[in-house]
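Chemist: Next up: the structures, one after another.
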Structure P
Amino acid sequence: MSSSVIPVTLPHTSYNIIIEPNALGKLGQQLTSLKLGKKILVISNPEIFNYYGKTVIDTLTQVGFEVFEHLIPAGETHKTLESIAQIYDIALKNRLERSSTLLALGGGVIGDMTGFAAATWLRGINFVQVPTSLLAMVDASIGGKTGVNHPQGKNLIGAFYQPRLVFIDPMVLKTLPIREFRAGMAEVIKYGVIWDSNLFKQLEQEEKIDSLDKLSLATIQEIITQSCQAKVDVVSQDEKEAGIRAILNYGHTIGHAIESLTGYSQINHGEAVGIGMVAAGKIAVKTGMWSEEMTQRQEKLIRQAGLPVTIDHTLNPQTILENLQLDKKVKAGKVRFILPTNIGQVDIRENIPPQVITTVLKEIKSN
């Protein structure tokens, strides 16, 4: 199957997103054209590195790079400044220079941390994304958001820093746990709601979207390509979230609060976003922004992806409401909600009455 190439053009930098099945072994060739320095530090987690580390190191060394590696345990709980300090130590030990490169081989957590380390080591060195989860492929690896979590909130410490290349081989998804695949589908559905109604309709036509083996390779490549293009369309207009880029946070406002309150361990990012989208849809209905029929179509698709649509009975709606105030997107004390007005269109609102939010949270609470 041929590759898809999506150019990302921003005011100060440009790079390509390359999507090509069975192409991980060609990564080295792709990087030679970028005129990078000789040294590359590969950051990954043990499980991903076990699957794909040898392929990546071989393809890099074959074209003349000097390759080092550093593994960080998987999971949001390791997305900390302590992990970043470990990357700095390895960078120093191996004398990484300004022309050197940090390469992220993993999901969104690895990508976010590697990007932040690259942004801050020697005030900025080269950075390459090789995402291995669906969520990272369609969302986290694109757009230059990097960072780590603070105990009080997700991604509160970070920087905007663009990669030199995003290299996606959809075939690596075959080793992705099914729960993580479903988490990525939450972001795909998000793009359908906020930007691309054709993508939404295409997903509706699939019988099941809850596992890789229910979709053809051509379909998965198309879904990844359309999702990446949607994100690029938005980010190209607003690199640092001064305006329209905020729509990419659809489902994330309540989603982040749920993640934070469950200690980033009980529920993963995609599951939280799925619940957040259900909540946003219901808020939009209550505020007269979109129809009951639309919210039901959205909820059906979220269920089709095998994602939860209710919040755990142990979570208190009032506690969630209070946690929303800690969100980094709060502006002048007002929580910003991204709310749908049609399939493929959303609006940014800051004046949602707290009682509407609380009512919706009570409605979607499991018994």
Structure Q
Amino acid sequence: MITIEQLKAAKDRVEALNRYLDIDAKIIQLEEEQLRTQAPGFWDDAKKAEEQMKLVKGLEKWIVGYKEVKTLVDELELAFDFYKEEMVTEDEVDEAYTKAIETIEALELKNMLRQEEDAMGCVLKINSGAGGTESQDWASMLMRMYMRYAEANGYKTTISNLQEGDEAGIKTMTMELEGEFAYGYLKSENGVHRLVRVSPYNAQGKRMTSFASVFVTPLVDDTIEVYVDPSKISWDLFRSGGAGGQNVNKVETGVRLRYQYKDPDTGEEEEILIENTESRKQLENRENAMRLLRSQLYDRELQKRRAAQAKIEAGKKKIEWGSQIRSYVFDDRRVKDHRTGYQTSDVGGVMDGKIDGFIKAYLMEFSEQEQS
């Protein structure tokens, strides 16, 4: 049975959210923005109208989210009082408390995502490290983990490039996740992930360590202005077979985009290489490759504008011992994030996509630094 102190703490968190989100101001702003959508000729400029509707929906979601937590805590307080009069059971009060706290925490977590890019979808790339089959198998396990996470959170996933391992697993994979705040949540995954287990590929049954790197960038859409110099683009075409199975369909025509990028500040030149084998149609693969290029260029601009936020680049370390952000130790039933100290013994749950605890710990520790 919860205590009066726990009830008071829940009410205090709701009041704090009201202040942080400035709900009263958002309600007034929503009314003003909705009036703009009723103006004559509103839909004459479709792109501008879509942006306005996006703004309206965004405000509505914050207000609805706050009203939901307020209602749940009000109901919790009512249940607490009814228990004193023996009108509800102890289990019913505890159930109401659990539901209220989970909803509060979800809104608090979302409130930490205030950067412009946080609300976007994302491009997630996995590369296997040195170690052959073992590390390639580990890369495929991470791919499955993120696909399970995406499925649980209602994100649409599209695999735009996949290269299978020599015997098992994958060498590299690029996946797009479309949905609200996909980048904001998954930016915490940038870096090297380390696996320790008794390898099924080792005849002696020895404990082995494998590495794979994960890079996450915002998935831009047509509303984001990114300049791409057409003279710096070249294309290669190739025919490729997809992975088959449930993950990705067989594909026939692939494209390889090469972009000669020159840093406007340092003058340093670099070739950005993007492969896309998502569609059976060459034109669609070209369009998808261009979208991924724009996402990468947008991400580079973000890093310049927020030098203090250079955690994306900091995650792009050499894939080796000592540079990992997280360790997955199967035999000891332990997954630990080395940046936050958060850990869990539910290894199976983590590999099934239950990584919310790691994401929350990361945002609680680093979101304020990112916003400064």
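Just so you know, all these numbers are worked out from the coordinates, no wet-lab data involved. Quantities reported herein were computed from a predicted structural model and do not represent experimental measurements. Cβ atoms are built from the backbone, for glycine too; each structure is taken alone.
Chemist: Kindly point out which one of P, Q the value 23.6, 77 was derived from, the read-out being Rg and Dmax of the Cα atoms in Å.
Modeler: On the way: P: 19.9, 61; Q: 23.6, 77.
Source structure: Q.
Chemist: Check the numbers for mean projected area of the Cα convex hull in nm², for residues 255-342 alone across P, Q and tell me which is largest.
Modeler: Values: P: 6.0; Q: 8.9.
Ranking P, Q on mean projected area of the Cα convex hull in nm², for residues 255-342 alone, first place is Q.
Chemist: Once distance in nm of label points 7 Å out along Cα→Cβ at positions 215 and 231 is calculated for every structure in P, Q, which label goes with the largest value? Don't skip to the end; give the middle numbers.
Modeler: Values: P: 1.3; Q: 2.6.
Once distance in nm of label points 7 Å out along Cα→Cβ at positions 215 and 231 is tallied for P, Q, the winner is Q.
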